[in-house]
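Every read-out reported here was derived from the displayed coordinates using simple, explicitly stated rules and does not represent laboratory data. From a predicted model like this one, the values you see are computed outputs, not experimental measurements. Cβ atoms are built from the backbone, for glycine too; each structure is taken alone.
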Structure P
Amino acid sequence: MHVLILPSWYPLNNEDLNGCFFREQVHALSRAGIQVGVIAPQFRSLRQGVKAITGSYDAEIWMDNNIPTYFKHGVFCFPKVPYLDLHRWVKAGLKLFERYIQEQGKPDVIHVHSLLLAGPLALEIHNKYNIPYCVTEHSSTFARGLVPNWQWDKLIRVAKSSCACFAVSQALASLLEKKLSNTEWKVLPNLLDNQFAQSKSIIKKKFQFCSVARLHENKGFDILLKAFAIVRQEKPELKLILGGDGPEKENLLKLAQTLNVEDAVTFTGALSRENVQLFMAESACFVLSSHVETFGVVVIEALSQGIPVIATKCGGPESIIVPGDGILVEVANVNALAQAMKEVVENPELYDSDSIRQRCLERFSEKAFILRVEEIYKHCIK
C-alpha cells in the first residue's frame, strides 16, 4: 500500500514542532511497513520580516528517515489575498505531485490533514488522477469561527468528494457536520508519540501541578494561576511548573507576582520532548486550562505517564478523559478549576497510575492507530 500525506502545515526539519503530530503519524505508517510520502508546500508569512523575503523559493526533497518529503518554499501575499494565496498554494502542490509520481510512483490513497489548504489540493488531484482521499481535521480555525465565508462551498465539495472524513475529537466532528452540510464526520484521535508510549519513568511524584503549552491567551494560563493561588492558600506546599514560551510570558510573570505565588511557580521556557516527559512523570497532576482545543496531545502524553489530568471542556479533552483519568471543568471558571485541583490533591487514591497509563495506551498507542488507519485506507481503495 502506498499512502501520500497532504498536510496543510508540516515541520521543516527535526527540530520544528509546527505540525509535529502529522510527522509522527507519517513515521508510524512507515514503521508499519506502509510506503508513505509527504507533499507540503511551505509558504512563509511576511510577518517574519526580512527573513521571509530572503528565504528559499526552491523545491526541496527531504529524505526524512527514508520518507520522501517534498517541499516548495514561497511567501504568502501581503496584504493578504486569500483567493490568490490558496490558488498559489494548490498550484505549488500540484507541481510537487507531478514530480512525486514521476520519482516515487502513483499513491493508492491520499490522506489529507486539515481541509483548509490541503483539501482543495487533494480534490484537484482526485479529479485529475482519480486517486481516492480521506480527511482528518485538526484545526481550531473552525471552532474559533475564523473560516472566511468564501471558503465554505469549496470545503463542502472537498468533504463530499472524500471517501471518509474524520475529526480528532467528537466536539470537532459534531461542529463540522453542522458547518459542512450533508457530510458525515467520525472521530480519529491523534497518536501518542512512541517516546511517551515506550517508557514510563519511575519517579516519585512531587506535590506539584504541571502544564505545557505555548504561552498564549488561548491556553488560559491566567485562569490556571488564579486557581492555583486559591488552592495554595490552603496547601502552601504545592508547586506549579509551566513549560513553554510565548507572547504572554511577561504578563503571566507579573500576574504570579500580583497573586503572591511567584515563589511557587516555575516558568521553564521551551522544553524538549524528553524534558516534557520527565516533568510530567514527576508531577502529581497535569492541568490543561485552554479556551479551545480540537484535541490536546499533551493530555494523552500526561496520561501515558500515569498522572491524572484536570482539563477544561474546551473541545478535545471531552473525547479523551474517562472516569478515573481526571476531572473536566468549565472553560474560564477559576473556582471550578481550583476545586478540581484541591480534589485531586486530597484524593490521590482515586487515580491509579498504572490504570491511567494502560487505558491511554489501549486507545492512543501507535498499534491502535495503525489498526484503525489501515482499515480506513482499505475502505478508500476498494
Structure Q
Amino acid sequence: MRVEKNTQRLQSIDALRGLVILIMLLDHVRETFYLHKQVSDPMDIVMTEPALFGSRLLAHLCAPVFVLLTGISAFLFYSKTQSVQQTRTFLFKRGLFLIGLELTLVNFAWTATFPPEVIYLQVIWAIGVSMLALAACISLPLPIIVLSACAIIFGHNLLDSVHFAEGSWMQTLWLILHERGWMEFAGIKLRSSYPVLPWIGVILLGFALGHFFSQKYTAKQRNTYLVSIAMFSIGLFIVLRLINMYGDQPWQHFDTFSLSLMSFFNLTKYPPSLFFILWNVGVGLIILVLFERWQQQQWFRPLVVFGSVPMFFYLLHLYVLKLLYVLAVNIWGLNHGHYFSVDHVWMMWLMSIALSFALYPAVQWFSNFKHQNKQISILKYF
C-alpha cells in the first residue's frame, strides 16, 4: 500500500510535531524555573492556580500526539520501502537508539550527575520501547493491530489495582509496563516515570491511522475520516467523563464553575488514562487536519522546521535550560527555598517564547544540514 508523493502532507505532520515540542518547551521551563509550585499527577486543583493548571493541561498534548505521530511516520516509512523487514529493522534500531539516549544524554541533562545515581525512564524511553513493540507487530493484519490498540487503550485502566510483591521480577516488569515506581539495577535507582503499556496502544493506533495516508484515500476522504475519529474520541471522552465511573479518577462538582471545569479536565498522565488518551488524541487529530489547510500561512514554516529535527531540539533545549538554571542560581541564588524560580506563570510563558526564538537559528541550521547530508545515516534518528 503506497503513499502518494505529497510534501504538504508530510509537512503537516512535521508542523504538528513542531507545535507539540514547543509546548513541551513550555512544560520543561516549568519543570526548571517553576518548581516551587510543583504539580502532582493528577493535579490538586484546589492548590493549583488556574494559569498553571491550564499550562499543564496544554502540555498534556505533547506525549500522546508525539507517540501517535511516531506510529503514523512508521507506516509512512513502511509505505515508502514496501518492506516489513526494513521497517522492522528501522524501528528496532531507532527504538534502541532512543532508549540509549534516555539512559545517557537525556538523563544527564536532568540530573547533571555522572556516573548516574538515579535514572528516570521518561518519555524518550517510552517512545523507544513502544517502537520496539511496534517492530514486533507490524506484520500483523490491520484488524488485529486496531483491536490490540483499542484493547490496550480502553482496557488498561482495569489493571490499575494490580500489584506484585516488592522486589519480585513480576513487580519489575509491572513497573515498566503499567505502574510508576522505583527499581534498582547494578546499584543504580531507576524511576519508571512513563509506564509503557498505554503508549504501546497509542503507537499501534498511530500505525493504523497511517493507512489513511495511502493512495487508497484522497485528501478529502482522509481528512473526513480523521475528523470523524477525532470527534468520536472527544465525544466519547465527554460522555464517559460525565458518567464518571471508569477511565480515570472521578471528577467532582465544586462551588465554582472554574473549579468544576478544572476537575473535569484533571486527567492522569502516569500512566495515561483512557480519558487522557481520548481527549488528547482527538484534539491532536483535529490540529493535524487543520494544519493541512493552513500550510500557506507564514507562521507554518517554522513549525515544520522544529518538527523536522525533534531529537536535536529535545537535547538542545534540555541542555540550554540546565545551563540557564545553573547561571541563574550562581547570579541570583535560590529565591524560593531549594529552587531558583520565576514568580509568575506569565514569566514562564515569556521565557518559553523567548527561548523558541533564540533556539530557532540552531534548529534551522541542523534541519538544513540533515536534509543536505542524507548519506549520514545517523542523522535520520534526529
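If FRET efficiency 1/(1 + (r/R0)^6) of positions 87 and 239 (r between Cβ atoms, R0 = 35 Å, to 0.05) computes to 0.10, which of P, Q did it come from?
Structure P accounts for this read-out.
Computing Rg/Rh (Cα atoms, Kirkwood Rh) across structures P, Q gives 0.95 for structure Q.
Comparing distance in nm of label points 7 Å out along Cα→Cβ at positions 15 and 247 across structures P, Q, which is largest? Before the final figure, lay out the partial values.
Numbers: P: 2.4; Q: 3.0.
Largest calculated value belongs to Q.
Identify the structure, out of P, Q, from whose coordinates distance in nm of label points 7 Å out along Cα→Cβ at positions 255 and 303 was calculated to give 2.6. Checking each candidate, the match is P. When distance in nm of label points 7 Å out along Cα→Cβ at positions 31 and 343 is computed for each of P, Q, the one that comes out at 2.7 is Q. Which structure, out of P, Q, was helix-only ellipticity at 222 nm (-39500 (n - 2.57) for each DSSP H run of 4 or more, over all residues; to 500) derived from, given a value of -13000? For helix-only ellipticity at 222 nm (-39500 (n - 2.57) for each DSSP H run of 4 or more, over all residues; to 500), the value -13000 is produced by structure P.
Given structures P, Q, which gives the highest value for mean count of other Cβ atoms within 10 Å over residues 143-150? Mind dumping the intermediate values first?
On the way: P: 11.1; Q: 15.9.
Result for mean count of other Cβ atoms within 10 Å over residues 143-150 over P, Q: largest is Q.
Using relative contact order in percent (Cα under 8 Å, 6 or more apart), single out the structure from P, Q with the greatest value.
Largest value of relative contact order in percent (Cα under 8 Å, 6 or more apart): Q.
Starting from the value 1.7: which structure in P, Q was distance in nm of label points 7 Å out along Cα→Cβ at positions 55 and 95 calculated from? Structure P accounts for this read-out. Comparison across structures P, Q (criterion: FRET efficiency 1/(1 + (r/R0)^6) of positions 183 and 215 (r between Cβ atoms, R0 = 35 Å, to 0.05)) gives the highest value for P.
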